[in-house]
Structure P
Amino acid sequence: MKLFEGISRNVFVLGVVSFLTDVSSEMVFPIIPLFLTSILGAGKEVIGLIEGVADSIASLLDIFFGYWSDRSGRRKDFVIAGYGLSSVLKVGLVFASAWQHILVIRGAERIGKSLRTSPRDAIIAQSTGEKNRGKAFGLHRAMDTLGALVGPVVAFAVFTFFGESEPSFRLIFMIALVPAFLAVVAIAFFVKEPKGAAKAAEKKPRFWESLRMLDSRYKAFLKISCLFSLAYFSFALLIVRAGEIGLGAQDALIAYLAFNGVYFLASMPIGGLSDRIGRKPIIAAAFVLYGLICVGFIAAGELWQVVALFALYGVFVAADESVNKAYISDITSDKTRGIALGAYSSAVGAAYLPANALFGIIWATFGTPVAFSAAAGVAVLAGLLMLAQK
């Protein structure tokens, strides 16, 4: 099929791996807050602590694992270890009896995510020619998102048949182990270390030396991305805004499905478009689109408008998650690609954490129009700066 032209076996298998992993993860992680509150008796402050620790670990370690995968030349080992660690830790959920157990499991599971993400993305880049790289990353994001759609449906079915009891939670945790370990098996047997990975690692530059090897185009993009991240607040805050507009729980589910459905459908076409017209126009357009979405959430007042905004948000995320990584892969070499992808994740993650707090303060102090307008202004500025890059 022409749709999959230029897609290597490594890329396809890693897409299947992400699908299986997200089926597993999205069965489990959306219901962990309910498990904590209704089964383990934890409070909201505990949930905030657990999620804050998990998000921080996931972002800030990426740069180091990316560097080590460059240095070793054995990216597949990092990918197996990362997915394997996350899978083994999910076994602990079946037996967890205190919120402290969940804290340790979630934090360590995020280490697994950091361990695998940059090396996996570097394998995708090395396994694909530059003219198909956007499509390759788009396919990976599409498969990942398809898993995010399937996982909650499985959990919903278990609760429908067996009720929201402790045995049902434990059953979901056990079912989630099956796709998680199948993903590890798929990597071990069907993903091949890209040719040239070991050769690129022969010089073994030191950490700071590797960072200095990244060229001016990468550093300029990283600065613009960090600026944009100051406007990029949590998806949960959009749900809060939707609730203010008048959406109930079922309406919010419709909006969430619209987001994930469009995200799935748009990822590969947008990646392919970036292969044809270039990455920078797509990235700039995505930043501006995000700004327009923020303005839309100020003016929206009806269900269809909110659903439409969440669908547009799916288009934005599809571009942001796939084209950015393809662009970084284009402007870096095999020997620095892991640290480049890792540094990007760590830097935008570091900006993302205070950005959420600042946005929340502005929203609470000055109201919705000021907060969302400020985010829109920063996003549009980042888009214009991206277009101005040579």
Structure Q
Amino acid sequence: MGGAPGEDEPGGRFSYRLFDGHLAVVDLGSGDLHLLNPAAARLFLQLLDTPTAVDALASDWAEGFAPDHATALKDIEACLADWGRQGWIATLADGRVMVSSAATGAVREEQVPATPPVSPPIATLPLRLGGRSIEFTLYQTEAEPRSTMVNRALGLFSGLAGDNAATPATRIGLSSDGARHANGLDGDWTLAKDDVEALGAAITASFSAAYPDARIVASFHAAALAHGASLTLFPGVSGAGKSTLTAHLVAKGWLYGSDDFVSFAEGDDGALSLLPLYNAISIKEGSLAPLATTYPDLASLPTVAYGPKLGRFLVVPAERHIARPLPVSRLVFPRYQPGAAASLMPISTSEALLGLMEARFSTPYPHDRRRFDRVFDWVAAVPKFRLIYDDLEEARRWLEGPTMTPASAR
């Protein structure tokens, strides 16, 4: 960590840590993670401490990161322009530049109130999560362009079916009129900028309702599965093969925590444990053939369109759910690669942070340095791997092999 700057000092708006020569930087206004290469890391840290003229920066940069002064100047100006767009750079009256402590356009915008829907809901779902009942109501108008967000929500939350007779502890709404999307929590509705944000806010509200006393440290776009007492987190971007692998492992006896979105809460002992979300697994068309043996009825499930994608939502039965808190034993970043022999290779902390950044992770708002320090500590300590696979059974054998026990994997 680059010290512990106060909120009014240059760097007070940032949480940052060096890993493998790279600098992980979080803007505490937006909560966005950035991973700076060694050259950009050196520039950022220099401008935290010392306002400097751009020409002098280029002379310093040319000594280690560029072949000549002109190239260095061009590279630095491009880097500073990018940081300037994010509100990271302040220019002093004499032309010197420095990292800005002012939280400008990156600060999270205030929520905008929305009018509750007047049309009847298209579905009201009783959900069960964390031992609590949640009523989830979906609204979709006929306005154009039609949003498919509601379709996706119906599919995802089909894995959380609850009891119609139970009195809900919380009521959550999700509405789309095609161009505008809104979320409702116990009658209070707010606008979302797009359907991704709207669905994300609904999922976050579900976590808050299901685990009201949990100290949530971070949330990830990832699958979470357990084999024995070992919990593996599989972060992954769309198309990495995460859902296909998840469905296969569940069929082979692994316990299920989530395939889309998970949160981790900090216990009294400081350990991070999974807060599961047992959403239905979205299986794309290309995964039907490799999963046909383990799920012979998969092709008969209804096809659901959301965005440009088509999926079938596979519900994991409750007896296959992770039923007790488990700390993460390892991080595995899966990548489906046709024709490749399966391999499981250790990766560095900086590579893992880049993978988490690409897969999206967040911490609760308001963002604070302690939470990001906790995430950095956790990523540095947990065993980290990249899984390349073509054949699902080969991938499973690697994951269940003796070299993947937590002690030996470190």
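Of the structures P, Q, report the one carrying the highest value of relative contact order in percent (Cα under 8 Å, 6 or more apart).
P
Given a value of 4.1 for distance in nm of label points 7 Å out along Cα→Cβ at positions 161 and 273, point me to the structure among P, Q it was derived from. Intermediate values should be presented prior to the final figure.
Details: P: 4.1; Q: 2.9.
The read-out comes from structure P.
Can you say which of P, Q returns -0.49, -0.87 when log10 I(q)/I(0) by the Debye sum over Cα atoms at q = 0.10, 0.14 Å⁻¹, for residues 185-360 alone is computed? Provide the component values of the computation, followed by the final result.
Values: P: -0.49, -0.87; Q: -0.41, -0.83.
The structure behind it is P.
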| task | Determine which structure produced the value 17.2 for mean count of other Cβ atoms within 10 Å over residues 217-224, calculated from the coordinates; the candidates are P, Q. | result | P
| Suppose you compute helix-only ellipticity at 222 nm (-39500 (n - 2.57) for each DSSP H run of 4 or more, over all residues; to 500) for every structure in P, Q: which one lands on -28000? | P
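Where is distance in nm of label points 7 Å out along Cα→Cβ at positions 89 and 113 largest, in which of P, Q? It would help to have the intermediate numbers written out before the result.
On the way: P: 0.9; Q: 4.1.
Top value of distance in nm of label points 7 Å out along Cα→Cβ at positions 89 and 113 goes to structure Q.
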| request: Output the label of whichever structure in P, Q has the greatest value of Cα Rg over 2.2 N^0.38 Å. | output: Q
| request: Output the label of whichever structure in P, Q has the greatest value of distance in nm of label points 7 Å out along Cα→Cβ at positions 25 and 41. | output: P
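Here, each number is a calculation from the coordinates, and none is a lab measurement. Everything quoted here is computed from the prediction, not taken from an experiment. Cβ atoms are built from the backbone, for glycine too; each structure is taken alone.
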